[in-house]
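Structures are listed in the sections that come next.
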Structure 1
Amino acid sequence: MRVGGITCRVSYIPDDADLAFFPIPAPCQLTALGKPHPGDAELVNARHSIACRISDSSWSIVYVILPPGDLPGPGDSGSALVQDERVVGLLLSINMHTCRGTAVSAEMIKREIV
């Protein structure tokens, strides 16, 4: 796998989420992770950001309400779900008919990488 010109190897794939964890063998800045709560949030990636709302969450999944007409598209899976300037999840999937999405919670990410 290549990340920004750096070759990496997948080190772990949890069986209960569609994710892959891999070390990045180069200097990088740590991402501030937070606990999601109901309210305003934003889906962010290198191409764009989309205002959204978190409706509910558990220790592993965050439920997101997306704006009709501005839904994430192909390649947006894995976008950061940001709330209070912290990443609280990573986008997993969306339902285009209900304008709702699911994200893996930062709490689960913390549990898997420790």
Structure 2
Amino acid sequence: MVVSRQVLIEADRNFAAKFPELVDRFRQFMHHLAPLMVDDPTPGSTEKAATLVDRKDAPILAAAQNANVDFLITLDKRHFLNTKTRQKVMLKVVSPIEFLQSFERLFLEE
């Protein structure tokens, strides 16, 4: 798993707002998962991403593109699945459950 500081802060804020009872579990999960921390996107890459998605989502998309990930995992897929993004972005935008299902299929195939 790859994550930038901005994405981790955003995820933590969303858990606190939407699932306050799960914040401690989320933090423990992230601690034990020990994701690869990548640099936050540059202002230039964030501006470029803002031409494809809403400005508030641009740092998330830019970080994913800069890290060259295969999946962008989000609870708000619709923010990243507009026509422009589908044409220009070569990563899969999936929900957490979709990612886990894909992971499970890959694991079972081996």
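Coordinate-derived values only; no laboratory data. Owing to the predicted nature of the structure, the values given are computational and were not obtained by experimental measurement. Cβ atoms are built from the backbone, for glycine too; each structure is taken alone.
From 1, 2, which structure was volume of the Cα convex hull per residue in Å³, for residues 5-68 alone = 139 calculated on? It must be structure 1, since only it matches.
When P(r) over Cα pairs in 5 Å bins from 0, in percent is calculated, the result is 2, 12, 19, 24, 21, 14, 7, 2, 0; to which of the structures 1, 2 does this value belong? Considering all the candidates, the number was obtained from 2. As an exercise: helix-only ellipticity at 222 nm (-39500 (n - 2.57) for each DSSP H run of 4 or more, over all residues; to 500), calculated from one structure in 1, 2, equals -16500. Which structure is it? So the calculation was done on 2. Largest in distance in nm of label points 7 Å out along Cα→Cβ at positions 13 and 37 among the labelled structures 1, 2 is structure 1. Looking at distance in nm of label points 7 Å out along Cα→Cβ at positions 21 and 45 over structures 1, 2, structure 2 comes out largest.
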